[in-house]
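Before anything else, here is the set of structures, which you'll find just below.
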Structure 1
Amino acid sequence: MNIKDKVRDFVLNYIGENTVSDSDNMFELGVVNSLFGMQLIRFVEDEFDISVSNDDMDIENFKSIDAITDLITRIKNN
């Protein structure tokens, strides 16, 4: 399973529906909240064995499945 698939599975399991596309802003849609944001950061760090820096803890990096995947890929490649 690739990075995007793992992220998608985590997000869809949390929201309990499959109506979010990879590029949808989940916060604007109201399907997730700030508590989920913290759970998401923990998932990303644990699942992909990376550390999300304070600079990376920007809503832009976590607003969509695509944005999260890009963040993980960028951190892993540094």
Structure 2
Amino acid sequence: MRIIIYTRNDCVQCHATKRAMESRGFDFELINIDNHPDAADTLRAQGFRQLPVVVTEDASWSGFRPDMINRLRQSVAHV
């Protein structure tokens, strides 16, 4: 499963999301919008207004969402 986390420097919720994903053993790609400002425009166009933004094959959300991270773990376990 491909997971992309859009993040930025000094974002507390971004760091919490990364730690939660790492502690559950997920591999993910980070895109730092401080280094890729065009990504911020794309996220805004999709309606996101908060970081981090997590995008998977089946879901996307913004903010620190342990409930959604746990759902990912459950969906991977059923594959």
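Values in this text are rule-based calculations from the coordinates and carry no lab data. The shown structure was predicted, so the numbers you read here are calculated from the model rather than taken from an experiment. Cβ atoms are built from the backbone, for glycine too; each structure is taken alone.
Odds and ends about this structure:
- Given 11.6 for mean count of other Cβ atoms within 10 Å over residues 17-24, calculated: source structure among 1, 2: 1
- Winner on percent of Cα pairs over 17 Å apart once structures 1, 2 are ranked, highest first: 2
- Read-out distance in nm of label points 7 Å out along Cα→Cβ at positions 25 and 41, computed value 4.1, structure in 1, 2: 2
- Structure responsible for -12500, with helix-only ellipticity at 222 nm (-39500 (n - 2.57) for each DSSP H run of 4 or more, over all residues; to 500) calculated and labels 1, 2 on offer: 2
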